[in-house]
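Laboratory data are not the source of any read-out in this text; all were calculated from the coordinates shown. Predicted model only: the values in this text are computed from it and were never measured. Cβ atoms are built from the backbone, for glycine too; each structure is taken alone.
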Structure P
Amino acid sequence: MKNFFLLAACLITCSGLAQNSFPNIEIISVEVDEISEDVVVNYSLEDETSCEVWLKISEDGGEYYETSQNVSGDVGDGIAPANERSLTWNYANLEGSIADIQIKIYASDGAAVSIQEMVDQVDENQLLNYMENVVGERNYLTDPVHLQEVRDFLTDEFSGAGLQTEGHEFAFAANTMENILGRKSGARQEDITYIIDGHFDGVSDSPGADDNASAVAGVLESLRILSQYEFEHSLRFIGFDTEEYGLIGSNRYNLNGIKSYEEIEGVLNFEMIGYFSDAPNSQTLPVGFDLLFPGAAQEVADDDFRGNFITVVGNVDSNSLIDAYEEASESYVPELRVISVAVPGTGTITPDLRRSDHASFWDNGIEALMLTDGANFRNQNYHTPDDVIDSLNLTFMSNVVKATLATAAELAVPISASFDQFDLSTVLSVGEHDHDFPAEVRVFPNPTDGMLMLEISTVEAPFRTRVEVYSLDGKLVHREVLNISGGTSRTEIDLSELSSGNYMLNLISGEASTSLGVVVE
């Protein structure tokens, strides 16, 4: 079943099938000319209008892509749909090996993408289902088994939605704990990153529905919807471990979990988002709240202290993020009551407003918000056995998720686009490229009229090697096995039946290999 969801996610994100209005771009073939140092990408483009097409390359195994330079052909603005299009990337300035490169080709038709359509997909039944998979004691001391089950559940949901998924392990109290990270890369400036997060651990002797299964459900419902679309910037989704013991997971993430290529521009931290009460005097405030935030305190008092709002807690440096949340909420979820506060500095003057993972980002100089129903200042079931799903309000929770999802979407900038990707190693070699081959290799004449002399010089003991010749569209056109003696040996390879053109000759011996370009005239 997991493979089915992975396939479905790929079809949605890679082929633009989530909406008929998205363009569809598909790589037909890739040719690599190691002599001219050109990569030719032949592709098809389907849409109702002309598109912008661009190429991105990755040198780290497909984790991070940068927009490539020195690209010509059917690239840039105004590319009309056609079954056969082609672009050429000259990689002469590439510092590493071309065999290590993965490529993505994007197409965007510039059409507007509806954030309201995303918001409308938030489903209370989905939120309930997610919470049912999380609730239950999940504490590393009293129920490590369920804690691990929740980690595995998050990992499966992240990867099933097509995210780049990984665990971020760290040591705590002689145990290995693990944050769960998922990433949807941006189509343009993917270094710019926005985070939606929530912690998944809980205290002992509590099922932790509001604290913090509600947040986990919010993260998962946000990614379920946002993963169907393309954005200019990257979105990262995180489940933090060991929050209940002093924000340990988010502290460790800020210490060594942020990727070197990431510029985190904003964090939306869910912390208890499911408890709602319209009864007078169901909301209390921390001591001194009215002195620091008289406007917010007056809003609560004017409504008879009803616990019917979401509190948006930022620091002064996060004011632009607060503004973004308020604007998105007003535009897409006007029925959600929002009360916002901005603490000075990193909030040390207001410790009650530092009680979640957003504070770790404040300490790291990163804009972050805590989205909270108020914890024990509203929910009397906080940290008790009574913190159960039936005590929560799914409509309120759904509205909080809608506002948060809309904020993230506005910040990341949705675009009407799709992409296809390709691993160049599949047309350059089999196995490792140029990896510890136990001999020096030379071919001549090159170009050849069909009879190619292969010279192999080695001081090692005799060995066997497999010779494979590939056309640049990845087809195997010649194969034989040679027994190589010590010293220098020469073997004639008959390529006379091949058509004129460029080929890749691979020598493979065990786990070692090397590759050479060959031209047949």
Structure Q
Amino acid sequence: MPRREWPLSPRMNRAERLVIGAFVLVLALVGWGGWMLWQSMERHRATADETARDHASYLAASYRGSYQTETWFAVRTLLAAAQEAADSPSHRTNQQLVEYAVARALGPGVPPITPLHFFRQRDGNWEATSLDGGVDSALRASLLTGIGDSLTGGASYAVTLVKRGSELSLAFAEPRRDGKGWVGFEVTGADVAEHILTGPPSGTLTFLNQRLDSLGVTQLRDQLISTDVIVGDSLVLFNSGGTITDGWSGTVMLWNSIPGRVVVTVGRGALPYLMPGGYPPAPGPRVAAVIGLGILLTAATALLVWRMLTLARMRDAFTASVSHELRTPLANIHLYAETLLLERATEPAARRSALETITRETRRLGDMVENILAAGRMSRAEEQIEPRPDDIGRLVDEVIDAFTPLLQSRSMRVAVERVGHDTAVIDGSAVRRILVNLLDNAIRHGPDGQHLRVVVDHRDNTLLLVVEDQGPGIPPSERERVWQPYARGRGGGSGLGLAVVRHLARLHGGDAVVGDHIGGARIEVRLAAEVAT
């Protein structure tokens, strides 16, 4: 006989298809919402980056403006001294020339900058015009390459950098009053940084300090703002605030006359005080957590609804099956009871047969009702057993005797194999229900004329009960599902028998499994059963 599959997975109904569709739709919505949240957070971060760079650029421009006017007055004053020195070279010292220029300065508050020396250009040559210092090769080379024939871009003076090893100085020059050549002075970069480039960025930095004071912040672990004045390609003329490697930078040019730039960097530590809410976090971990949580909640809800629908479907099938199962024995009981009542069975053998049928069907109804009640106790965890010494052989014989009329009506035979001890400490009623359900399952799903094999093996305080049939068998993929309540095979039934078997087996400290068997199904039940003394 060809093997047949155990049909435990009926096609999905409309409600289950709706649940799957809703689950897919919600997953799509969660994914879309997560993607939109990710994009929104990325845009928020981009806006925050732009805001931080705007802060840095504003600070750079503010810082440049804080000393630009002061520098202009200082340079103009010292260039006036250079013009005076050019008219009477080498007659006064640098200090005398500075004092002369300060006395005739365009405005007050000229910083105390003392040039290295003053110089002039005459007939294409550069020469010193003060008693201190002179024009060396480094200064001459810088003036030749850095000062053109005329000023450009509307500038009133020109500036060039002079490098002597690791030392840096600046040479300022402007045309002479008579238009014949240039005059100027040289000042060290350290002098410029110390007396001119000392003003911190105003505005935002002042606001930041006030905000920190109002919050009671007296000690910061992170650097907030750094300022660099860079001349040439990479020479740092002035630095305030150290070096910030992780921040946002803004850059402005010094001014047309000086080749350099101001770079202000806003560190991450300043953003909580400059931006409401601080810098937005990266979307990765947070959005992934939100999406994951949404998927988990959706999956859990869908699983719960799916489980409810599955149970409802299985219970509907169980109700229909039980109704059908109850109808047959009730019909038989009614038929034979009516036969006896109307005295249609006149022969003693006929009356006895009718009574036996009524008794058998009544027992069958009792077994079905007991399985239903057991299923209810299983769901409420109320089932209990009372182990006591009992005769295993007697229980097996009683169960087989009860099934004998049904076995004979379908031409089935049962072979019983007993191994080990005959008595064990068990709950006899529970073991009887196990055997009844195993035989009922084997008879229901097996063909007419099949040979059943029952094995009772009691050794080493373990009782093994095995029932083999010659039915279609149970596929490996269904060997766990058959133990679930309401799981029904092709042969019908309530779908509770095997679930009750496993439940009672586990109450005895054992288990029930589907074993390997060629040409049918094999159910193995192991119970912890001590030998009765």
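List of remarks:
- For helix-only ellipticity at 222 nm (-39500 (n - 2.57) for each DSSP H run of 4 or more, over all residues; to 500) computed as -17000, the structure of P, Q it came from: Q
- Highest-scoring label, criterion being mean count of other Cβ atoms within 10 Å over residues 266-273, among P, Q: P
- Value -0.58, -0.63, calculated as log10 I(q)/I(0) by the Debye sum over Cα atoms at q = 0.06, 0.07 Å⁻¹, assigned to which of P, Q: Q
- Calculated for structures P, Q, mean count of other Cβ atoms within 10 Å over residues 74-81 is largest in Q.
- Structures P, Q were compared on distance in nm of label points 7 Å out along Cα→Cβ at positions 146 and 162, and the highest value belongs to P.
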